[in-house]
1. Between structures I, II, where is distance in nm of label points 7 Å out along Cα→Cβ at positions 141 and 253 highest?
2. Please state which of the structures I, II yields -5000 when helix-only ellipticity at 222 nm (-39500 (n - 2.57) for each DSSP H run of 4 or more, over all residues; to 500) is computed from it.
3. Computing Rg/Rh (Cα atoms, Kirkwood Rh) for each of I, II, which one ends up highest?
4. Supply the structure label, taken from I, II, corresponding to relative contact order in percent (Cα under 8 Å, 6 or more apart) with the calculated value 24.
5. One of I, II was used to compute P(r) over Cα pairs in 5 Å bins from 0, in percent, for residues 93-148 alone, and the result was 4, 10, 16, 25, 18, 18, 8, 1. Which label is that?
6. Comparing distance in nm of label points 7 Å out along Cα→Cβ at positions 61 and 101 across structures I, II, which is largest?
Structure I
Amino acid sequence: MTTETAPPLATELITTGKALGRRRRRPGGATVRSILKHVVLVVVSIVMLYPLIWLVVSSLKPNDEIFRDLSIFTTDLTLDNYISGWNGLQQPFALYLGNSMIISVGAIIGNLISCSLAAFAFARLRFRYRNLWFAVMLTGIMLPFQVVLIPQFVIFQQLGWLNTFLPLIVPKFLATDAFFVFLMVQFIRALPTEIFEAARIDGAGHFRIYAQITLPLMVPAIATTAIFTFIWTWGDFFGPLIYLRIPEMFPAQVALKGFLDAQESSNYGAMFAMSVVSLLPLFIVFLVGQRFLLRGFATTGIK
């Protein structure tokens with residue numbers, strides 16, 4: 001009587017399978033490290049989100065209870081702060097939100113047009129001293145805003161643009177945000193050169209290559225530019241405070257200071273409530289566009 005022996009390969013597979021089965025049944029060090037890592041991340045997230053949670057809870061507290069009890073656990077919640085805050089200034093708060101939207105949309109359009117044109121020129125056109133001008137453009141990233149504040153104010157004053165939205169929008173049409181130009185340049189340089197060479201062979205000019213080939217391929221970079229421009233412009237306080245003096249033209253961030261009064265009691269509850277309202281567009285834009293942000297940074301090589 002003969003016994004059949006399993007082939008060596010089959011024996012090795014059976015032994016490996018048993019070892020893997022035993023390994024799955026025993027939680028190893030990797031599992032413990034993964035649990036600890038997630039616990040640390042949850043704790044850090046709670047710590048970072050605590051000020052935002054406190055802001056939301058405080059906006060629902062009565063005004064005299066906000067600083068008396070700093071805890072986020074409370075049962076005395078009310079919507080009176082939102083009602084009083086919406087109509088607590090000279091104009092309904094919707095007007096200030098609309099002003100912020102006008103400035104933000106104008107800045108987005110300006111950055112998308114000017115920065116994409118400048119980036120296409122630096123990435124694909126050949127002209128004298130291109131690298132020098134690109135380096136000069138990059139110095140704008142390192143240039144503090146306060147350095148050019150007074151010259152810009154004098155220029156806009158001479159042009160009669162004070163108390164208008166023009167000083168906050170027109171510079172965006174001049175590719176003044178060097179960071180977005182650099183981001184788009186990196187993206188365009190990563191595109192295959194064969195596409196542009198084939199377009200030139202077919203007789204396409206520079207503007208046609210830019211409009212019909214480059215822009216459709218730049219959707220992640222364009223979306224990243226639009227999202228960051230909206231976030232930075234919507235949250236800007238310093239610029240509108242300098243150029244706008246008419247309360248009806250204030251954006252939401254400047255209008256919020258109207259709830260604070262040095263001589264009389266300040267309405268912190270209404271200010272916190274309208275702060276939450278003014279943050280909602282930022283959250284919506286970020287949640288909708290976060291996948292474009294990841295694609296934009298992944299394809300441009302920016303870490």
Structure II
Amino acid sequence: MKLMQFKYFDEIRLGMKTEAGVVDVKAASEALDLSVPFTMESAIAGGDSAREQLETLCAAALTQNSPSYVLNEAILAFAPVVSRPQKIICVGLNYRKHAEETKAEIPTSPILFNKFANALSAHGDHIELPLTSDEVDYEAELAIIIGKTAKNVEETDALNYVYGYSCANDLSARNLQRRTSQWMLGKSCDGFAPIGPYIVTADEVDNPDNLAISCSVNGIQKQNSNTSDMIFSCSAIISYVSKHMTLVPGDIILTGTPEGVVLGYPRDQRVYLQTGDLVEVAIEQLGKLTVQMT
């Protein structure tokens with residue numbers, strides 16, 4: 001199942017992507033008189049039961065003849081796939097070749113940092129370059145969305161706590177990131193965590209540790225790798241984090257970026273993001289996330 005959020009006047013609505021279009025969950029449930037979760041938060045918190053309700057609604061909606069609640073995705077204004085995550089946790093230097101290109105030591109434990117809700121943005125958004133940086137870099141990343149409360153979980157069980165996966169771009173202001181030993185300032189500028197366009201539920205992702213991942217700028221490929229190059233697997237990351245802090249439904253984990261970022265080039269060859277640049281992150285089975293810098 002592919003879920004997304006879109007803007008409907010002053011509302012953020014839950015949608016289900018299908019081959020026929022996007023099912024407006026609220027409108028369809030009212031028209032068909034079926035009880036389902038209306039928000040992404042309630043869909044995630046509801047687990048298997050909520051998913052079954054949504055699948056039933058989707059099947060019923062698509063049997064109707066040209067219903068008004070099946071929308072053309074191309075005209076929708078997307079919203080971030082999760083509106084109010086309690087935590088946005090990021091993993092640094094988690095791809096072996098990326099660590100090598102930046103001449104960093106291979107970490108022996110996950111390097112964790114955070115972003116905040118102000119950084120959330122959506123597929124199709126225009127993201128303002130901060131006045132304090134002319135060194136904004138792209139970072140294609142696999143995002144994990146937690147589906148169940150996870151505390152002290154073992155690696156062998158960790159993926160059972162995942163609701164789904166999404167594409168993400170860990171935008172980074174490198175000059176701010178280098179200013180001190182703490183990376184947070186360079187990572188949490190407004191809009192610096194675009195995530196989307198969909199949450200693909202975990203049952204539809206064969207192996208999150210073996211997905212093609214890439215990033216292009218203005219149609220020119222900059223990153224091209226596979227999540228199999230991650231130093232710490234998705235299950236290892238979830239287990240590690242859960243042994244230090246409790247993960248709750250809707251929490252987001254960004255799992256690191258592969259080689260090919262601007263920072264990895266020699267200084268005289270670095271071309272950071274500019275106004276007007278179109279940045280696309282593509283991950284196998286998950287879709288393409290596109291934002292434009294302004």
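1. Details: I: 2.1; II: 1.3.
For this comparison of distance in nm of label points 7 Å out along Cα→Cβ at positions 141 and 253, the top structure is I.
2. Working: I: -21000; II: -5000.
The value was obtained from structure II.
3. Details: I: 1.16; II: 0.97.
Comparing I, II by Rg/Rh (Cα atoms, Kirkwood Rh), the maximum is at I.
4. Details: I: 28; II: 24.
For relative contact order in percent (Cα under 8 Å, 6 or more apart), the value 24 is produced by structure II.
5. On the way: I: 4, 15, 15, 17, 18, 13, 8, 5, 3, 1, 0; II: 4, 10, 16, 25, 18, 18, 8, 1.
The value was obtained from structure II.
6. On the way: I: 3.2; II: 3.9.
By distance in nm of label points 7 Å out along Cα→Cβ at positions 61 and 101, the leading structure of I, II is II.
Values quoted throughout were computed directly from the atomic coordinates according to the rules given, and no laboratory measurement underlies them. A quick note: this is a predicted structure, and the numbers were derived from the prediction, not measured. Cβ atoms are built from the backbone, for glycine too; each structure is taken alone.
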